[in-house]
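Nothing in this text is a laboratory measurement; each read-out follows from the coordinates by a stated rule. All values reported here derive from a predicted model rather than from experimental measurement. Cβ atoms are built from the backbone, for glycine too; each structure is taken alone.
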Structure P
Amino acid sequence: MDQFKDIRPYRDEEIRPVLERLMGDREFLDSIARFYFPRLTGLLPRLMQRAAASRLGKQLSEVKDVATMQDVIAHYMDKMIHDTTTRLTHEGLEALAQDRHYLFISNHRDIVMDPAFVNYMLYHADRDTLQIAIGDNLLKKPFVTDLMRLNKSFIVRRSLKGRELLQALKHLSSYIHWCIENNQNVWIAQREGRAKDGIDKTDPALLKMLAMANRELPLGESLASLHIVPVAISYEYDACDELKAEELYQIEQTGSLTKTDRTDIQSIVTGIIGQKGQVHVSFGTELNIDSDDPDQIAAAIDRQIVQCYRLQDSNFLALERLIEKGWVPAHFASALGEREIQLPSRQEFERRLRVLASHLERHFLFNYANPIINRCGLQ
């Protein structure tokens with residue numbers, strides 16, 4: 001019995017039928033047309049939808065299973081990396097056993113790009129690509145759900161309440177354990193929602209959920225069977241830095257955040273097409289779990305993520321500015337050390353500040369500076 005059909009990614013035999021369904025989805029084709037032909041689609045929507053369908057049909061003509069779908073996605077990733085990054089590097093993956101499959105728990109800065117970059121590294125290292133956890137809050141349209149499940153994403157049902165939510169979390173936990181037991185790598189963010197302030201903290205509730213499938217076992221033993229590896233992803237420039245600052249400012253002023261149907265879509269698109277500068281993915285080591293306390297285990301994950309995080313010029317420039325404005329104590333100047341900031345980095349950072357609304361500057365700067373401040377707290 002296919003007990004995980006409601007949340008799992010699509011399987012080989014489902015790929016072609018889903019693609020055919022998408023090719024007949026007018027809303028999906030309109031979105032693709034607006035991506036390919038933004039101006040003409042407003043004037044000639046039906047014609048541009050047909051043009052988009054024709055282009056997609058050619059690109060997807062050879063896709064017949066999950067593996068060939070991953071090949072197409074890798075091609076799109078190559079173009080995105082060329083267009084939006086200046087350098088992409090990684091470390092630590094070579095130290096992980098080739099014959100073992102892992103649950104990668106990473107910091108969360110970008111909705112789509114965080115798992116995409118981890119996946120890209122695995123793909124080009126000839127390792128099995130990821131099953132990716134994605135919240136149902138992002139799946140408000142059927143074609144978006146199809147796209148995500150085509151890309152090996154499984155659904156985290158966050159919108160449920162009470163007993164239904166409890167059952168859904170146990171179901172999710174069982175699926176993640178099933179993946180690891182059946183030689184599938186898995187990615188999940190260290191907490192619900194992106195870090196908008198640059199503070200990477202693992203939610204202990206995530207670890208409790210992961211252990212729910214094996215309640216007869218001590219929590220630590222259940223988690224150890226997942227072979228957890230912390231991952232730190234660092235972006236020289238956060239493509240959504242201004243959007244995040246606006247959200248934090250709104251919460252600061254009103255006590256809440258008002259989201260529309262397009263809020264998450266805007267963040268997804270901005271994260272994909274926005275400039276990122278240098279991007280680094282650092283794989284930690286498999287967690288040695290010797291506790292049943294979720295807070296202690298979360299702290300161990302956080303230590304690896306904070307220590308593995310590659311600090312960029314933008315982090316130091318933000319801290320420098322915060323010190324100048326008196327928004328952090330002067331003793332943090334020691335954290336600047338002997339860092340030599342390259343002139344192009346300084347010019348680009350100052351350009352981004354010039355076009356930023358002044359009331360957003362504080363949140364903007366802390367988003368970049370907090371990785372250094374957090375590391376100082378561990379020393």
Structure Q
Amino acid sequence: MHNEKQFDKTLFFTVLTLLAFGLVMISSAGVIYSQTRFGDDYYFFKHQLLYGILPGFFVLYLFQKVDYHFWKKFAVLFFLSAIVCLVLVFVPGVGSRIYGASRWIQLGPFSFQPSEMAKLAIVIYLAAWFESKGSQKIKDVVEGLLPFLGIMGLIGFLIIKQPDMGTLGVIILTSFAMFFVSGARLKHLFSMGLAGTLALWILIKLEPYRFDRISAFLDPGADPRGIGYQINQALLAVGSGGFLGLGLGHSRQKFNYLPEPVGDSIFAVIGEELGLIGGIFLIGLFIMLALRGLKIAKNTPDAFGRLVATGITMWITLQAFINISANIALVPLTGIPLPFISYGGTSLVFLMAAVGILLNISKVADLSEK
């Protein structure tokens with residue numbers, strides 16, 4: 001049995017370092033926000049530990065023990081469950097609307113974000129589907145391209161309705177990477193890229209807030225108190241950090257200037273407190289995770305394992321670099337969390353589940369240095 005083999009320790013310790021780093025930064029970035037909202041300096045820290053990291057570790061331990069082929073049997077069921085949950089966010093009394101977005105399901109005292117579940121579900125479902133088709137059928141328009149577009153269209157419609165452009169971007173780019181690895185024709189990928197760019201432009205034109213985000217990205221100084229506020233505060237934080245930072249706990253922007261300091265803006269606080277050195281350290285961890293994940297994918301003997309490993313690695317890496325790029329004005333703000341670092345239990349538990357599966361795949365991958 002391959003479970004007797006050791007999982008990839010480099011990947012495991014990289015994730016462990018990311019989690020520890022994230023917990024320290026949530027404690028620091030959230031101290032004022034915690035006090036203002038809940039009257040407790042360490043509310044976010046305690047919640048992340050109790051409802052994110054502890055259940056996350058349990059899930060990771062469990063999933064790294066389960067033979068990854070097991071998930072193939074439940075790929076369709078998992079995918080359909082994710083679709084049902086994405087629909088439930090719009091049902092009054094079940095879904096809850098926060099900041100004008102329908103992204104959460106409320107279960108008593110717990111809230112759950114189905115789009116986080118959808119990321120893992122789509123990776124497992126596409127891996128099983130691509131493997132069942134084989135590389136020849138994937139190249140075919142009727143057998144490969146059109147069904148793939150149908151799957152993307154269904155997921156895309158439900159996530160746009162929430163609305164959550166950042167998550168949609170991560171899912172589509174991850175799915176494209178998997179489609180490419182499965183043997184898709186380059187001309188099909190290129191055509192989809194053009195069509196996707198056109199669709200994105202239409203979606204931006206249809207919603208004023210999306211157009212505002214593009215405007216703020218193109219000219220952050222045009223409306224610093226309005227649409228450009230968040231990106232200006234983030235740039236101010238990163239810029240004032242300089243090379244070495246102001247020191248852990250010494251951010252000024254977290255004093256209710258920077259929106260969501262424990263959420264999608266946490267990288268700005270990292271830049272302010274730990275400077276360029278802290279930012280490079282964090283980016284280095286994500287690069288290490290990407291290199292290990294892609295090495296596992298490359299050296300996995302079967303197509304399903306290779307595709308799942310590719311999907312998980314691309315999802316985590318793309319999400320990290322979109323979030324970081326948004327905080328330093330390289331891409332428009334998207335509102336997606338920084339994996340393992342931002343506050344959020346649902347996101348963390350599904351990330352840990354994905355890492356557990358990746359660690360299990362690493363047991364059969366030949367990772368010896370050639």
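The value -16500 for helix-only ellipticity at 222 nm (-39500 (n - 2.57) for each DSSP H run of 4 or more, over all residues; to 500) was derived from one model only; which of P, Q is it?
Details: P: -16500; Q: -22000.
That value comes from structure P.
Compare mean count of other Cβ atoms within 10 Å over residues 13-20 across structures P, Q and report the one with the greatest value.
Checked P, Q; max of mean count of other Cβ atoms within 10 Å over residues 13-20 sits with Q.
Work out distance in nm of label points 7 Å out along Cα→Cβ at positions 37 and 317 for each of structures P, Q, then name the structure with the largest result.
Largest one: structure P.
Match the computed value 4.9 of distance in nm of label points 7 Å out along Cα→Cβ at positions 29 and 349 to one of the structures P, Q, and report its label.
P
Identify which of structures P, Q gives the largest calculated value of percent of Cα pairs over 33 Å apart.
The structure with the largest value is P.
Quick check: 28 is what I get for relative contact order in percent (Cα under 8 Å, 6 or more apart), calculated from one of P, Q. Which structure matches? Mind showing how you got there, number by number?
Working: P: 20; Q: 28.
Of the options listed, only Q reproduces it.
If distance in nm of label points 7 Å out along Cα→Cβ at positions 173 and 341 is computed to be 1.5, which of P, Q is the source?
Q
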